[in-house]
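Structures for review follow.
Only the coordinates and a few stated rules stand behind these numbers; no lab work does. Because the structure is a prediction, the values reported are computed rather than measured. Cβ atoms are built from the backbone, for glycine too; each structure is taken alone.
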Structure 1
Amino acid sequence: MKKIYLGLGLLAFSTGAIAQGSVVTRDANTFESLEYSKQNITNTKDVIANSNKGQRVSVWTDNFSDPLTWVIDNDGQSGPTFGWTIGTTSNSWTLPIINTGGNFAQVNNGVVNPAPNGAIGVTYTLTTATSIDIATLAGTDFVTLDYKQYGARFNDLQEVYISLDGSSWILVDDNSDKPVLSAGGGSAYTNHTQESINIQPYIAGNSSTVWIRFSWTSAFPSETNPNAWVTYGWMIDDVEIVTAPDNDLTLNGVKMYSGPQELPYYIVPTGQLTDVNFYGSVSNNGSQSQTNTVLTVTAGGNTYTSATGFNLATSLTDTLFTTAAFNPGATVATYPINFSVGADLPDDKPADNTRTETMHVSNHIYARDKAGLTGAATTGSVSNWAGTGPGDGFRIGNIFDIVANQTVYAVTVKLAGTVPTGGALTYCQIYKFDAGAGSYVLLEETEEKNITTAAQITNMQTYILNNPVDLFAGDDLLVVAGHYGEEISFASSGAAPAGSVIGFDASGSLVGLANPVNICVRLNFDESISVEEENNGVFVGQNFPNPYNGNTQVNYTLASTENVMVEITDLTGKVIAVMNEGVRTAGSHTLTFNSDNMAAGTYFYTLSTSKGKVTKSMVVAK
């Protein structure tokens, strides 16, 4: 493949095109830069009728028993699977919302199967028919908007708005932090979840006329592909206005980061270990200011805190940073990272004051995604639209900081979705930012791998670099995985900082994701990996170590049971040794060569099966 040189001056970040099974996702447990973040509560709230000190009092509620208390605008669409409806029957792919009873509201836009047929270019809204006088009902503007919900996200934009005049609308929440359900992973929402949104900042001093609106449209409104518009469904019930407690800090999201670009790394090899710093986004959703608000982080048996003496006024959100850094040391281990926030007064709702992340110290793998050591914990995937034209290639990946000199031998990737008819030819590339040229310059690329089986998608795939690459402290890398236009997706897990997930579209233009997620594309520093060669289902690795004196090993993999013969020859073609391996089953195997009876020099080893021969060279050094 031809080397590519791209100027960052032309970099434009966009959502790109997202296909089913290839959806941009964010995780609920990662840092979200929302000014006012919602609280996701699983237990039914307390309702105290005679006092609101430290408690939550429901002052207005609607359970959809009277559909006329809501106004539905279905943007010209009709039928049970298009737009909002109120009733007791589910019109979507799943069961009705549970534990609520009676009517509930739901929105749909077509069906997923047998073929997506969502209406394109529509926005469906569900709005209270009359305003709510919160000032009179609650006697305070320190209130939350609570509701129960169920459903799932695909390419949906599920939003909640309020208005003070019935015409101008303020976005107060959305479901973008919920997992996406797609062929690449994810799940539906819990049936049901209890949501609570602090709306005091939006109605302060003017809460006598408040309207509520639930709105649905596509997260990619410029797209004309039905995949961008079809829904699984979204259900709402038991909408309430509830007074806020006195003391209620919420830890909205957290982040651990390292390196010059302050990026999150969830798997770090011992050769790239450096100080890890922490911060958290904290909101005061109570009616009282919180004195001496502190973020506390425990990691590796040590405790790290933010600066003391910080006071957080009511309805404000701020970011707290720990004052010291964590360095796990060069021991391969898994470290739980526990975050909590507190203040002088006991919190009335402590359930939303804590979060947990996990950091793995590994031998060889360097990863920014949160999919875990085996890649099993993916939450979504990313690809381009399929079928938009011939040869629509696509590459996407993450930026990495290199903090110490080290040689990289491969790129490890988690794929997603289903295997396209005829398979999908995939590959990886490593770029380095050249400050003088102002561009990412290609350093090396990997072997191409044809994805033809479901097992290749289930398991992490390792793409061996054509040549190992020496990396140096301070290098700014871009590591991408790509395909040539087949409908195949690359798995993702965990929200990413803006501008840190980028790639190339079919024209070679550098693009990025508007709401980035970490792609499961990892650097692999395992020196035992070398170039493999494929011949009709036979993969033969380079011997390691090479050059060698004594013993060296060669790994090979068979796609099916074969009778295996190995021959070693010198530069003149003279046969030095023949090894009959006999019948070997499908899977991985290892050969061992010994150089005791061989002179120093270059030799060739040839592995033969009924499918053909693969020959590679090796060097004996004495």
Structure 2
Amino acid sequence: MKAPEIRQKFIAYFKKQEHVVVPSSSLVPDNDPSVLLTTAGMQQFKPYLLGHLDPTTRFRARRLTSVQRCFRTSDIDAVGDASHLTFFEMLGNFSIGDYSKAGTIRFAWECLTKTFNVPKKRLWVTIFEGDTRTVKDFEAFKFWQEYVATDRITSFGRSENWWGPPGTSGPCGPSSEIHVDRTGQPCERQSNCRPNCPCGRFLELWNLVFMEYFQDEAGAFSDLPTKNVDTGMGLERLALILQDVPTVFETDLFAPIIRVAAQSGAVPAGESHLERTTHLRIVTDHLKAAVFLVADGVRFSNKDRGYILRRVFRRALDQLTYPLAAWPPIAAAVIDRYQQAYPFLAEQRSMITSALTEEAEGFLRHIDTTLKRVTAKDSRLSNGSGQTKRLTPEQAFTLFTTHGTSPARLRRAGFNFDEKAVKLKIEEHRRRSRAGAAKKFGGHGLGGYALDASRFKPDAVARLTRLHTATHLLQQALRTVLGSHVRQNGSDITPERLRFDFTHPTKLTAEQLAAVENLINQQVRRDLPVSWQELSPEEALQAGALSFFRERYPARVKVYSIGDFSKEICGGPHVKRSSEVGRVKIISEKSSAAGIRRIKATVEP
């Protein structure tokens, strides 16, 4: 069964079970500062699962299902094995105060054994075994006994079969995992083989999370008044099982793209089969991730999402013998393979290609310059003949962390070094980076967006208000002229001018700038009413309001509309009619960072 049919059958099954189908959200999560990127299917439903919002307001239902595109870096160093990826699709069903364990277990079992015809005898399940804090999940055990032999129901502790809370307190509960016996052969390591055995016999397929407790700050548990369900199953892993192939890279989601990579001479031909296979898998996974990240508005930079994008794309380039020539056909194959499920990829093909090209060319120029400079400055890198170049582990590590030059690329450039020592340094660096990222992004922050007018005199405040309203017009004009990939990346307003940063891969032409400016001033001349209404964040987004700041909004927000032209969540000051803005004049446009453009503009009386 091919991937498109798997998606269709999964959704069709849960529609039959009265679930509302919700489209995949962006890889850049809305209004959730606790994470940089969408890592699970439940993320877009988080406000409902945590009890902050009522799902019937937006979805008119408490049963939901989706196929969600996801990105994780937690397994990036394992990419290349049988099943680990950075970009993947998550099949999921969700109950917000509707069915609980009995329904969840029945749906999962029927979906796998009847819709997808996975043999029942190959399925094993795990449940929470209980500890001194919480009892064993006897309820899940009882329901699973209706479908699975007792000797194929096994239990694990909190690290394996427990979810949450998402912070120091909040909803949490036991989980139940469905595993597939891939070989059916007895384990050679131990007689009591079960899921999570290192023999590799079992593949974790579907995780069912039962949110039924509330944990307070002291660590005490109480029953939730409304119990929820969150499940997730990797499309790639299900395809592996249904297509009966050894790894996810042999499924139809990867194999055609890998063939393009192999035919392009992307990786060194002289390497062993294992090394070559690993390189091809990393290249394919990472380029797929980069294509989707760029399509969802992430731009290359040295921090946060932009750094993650840069890391995966450069890691892909590092696997390639001829980086500039090899990556474009692979990226094109990704778009070709996924455009039916995600049409926005084809719509943004030229923008994606342009952004990746700019980054690749800049990176390789940087690497070439860096290696030449380092070699010229440090005579210790040569044995005197100029043929053998020796790096200390510290030098190789610095080239990797500071300049992005991987050990593999250093070897191909002719440098020798203690690879084991460098690997240890890199692993320690990654450990510290993960700890730092967890500290920085592990909590829930509060954000806000308002213009501080208290610092200015009344005449300056009036001008600031006009410029602020002009910023709304500018943002919508840019999206109209350039495309919906334009996303606000920051702004600054003084009484003299506005500054607006936005995502776009290339310099704007004179014609594009003129079109943007003319469109803005057309709306000014229309004398449109500027109005606002107070809504919940979800109602605002459903009404089509723009929101690109990703903060956690309060329960009610202001949504400002400029006639039928612009609608945006905002807390700043605004004029009453668009004609009060005055004529808008764009005074400059330039690059602010890779993939980020900056416009400065002013308003005239």
Comparing distance in nm of label points 7 Å out along Cα→Cβ at positions 322 and 338 across 1, 2, which structure shows the greatest value? 2
Value -500 of helix-only ellipticity at 222 nm (-39500 (n - 2.57) for each DSSP H run of 4 or more, over all residues; to 500) was derived from the coordinates of, among 1, 2, structure 1
Using Cα Rg over 2.2 N^0.38 Å as the calculated read-out, with 1.12 as its value, let me know the right label among 1, 2. 1
FRET efficiency 1/(1 + (r/R0)^6) of positions 178 and 218 (r between Cβ atoms, R0 = 25 Å, to 0.05) - highest-scoring structure of 1, 2: 1
From which structure (1, 2) was distance in nm of label points 7 Å out along Cα→Cβ at positions 458 and 506 calculated, if the value obtained is 3.3? 1
Please state which of the structures 1, 2 yields 12 when relative contact order in percent (Cα under 8 Å, 6 or more apart) is computed from it. 2
Could you tell me which structure in 1, 2 was used to calculate FRET efficiency 1/(1 + (r/R0)^6) of positions 314 and 482 (r between Cβ atoms, R0 = 25 Å, to 0.05) as 0.40? 2
With mean count of other Cβ atoms within 10 Å over residues 170-177 computed for every candidate in 1, 2, 22.5 is reproduced by structure 2
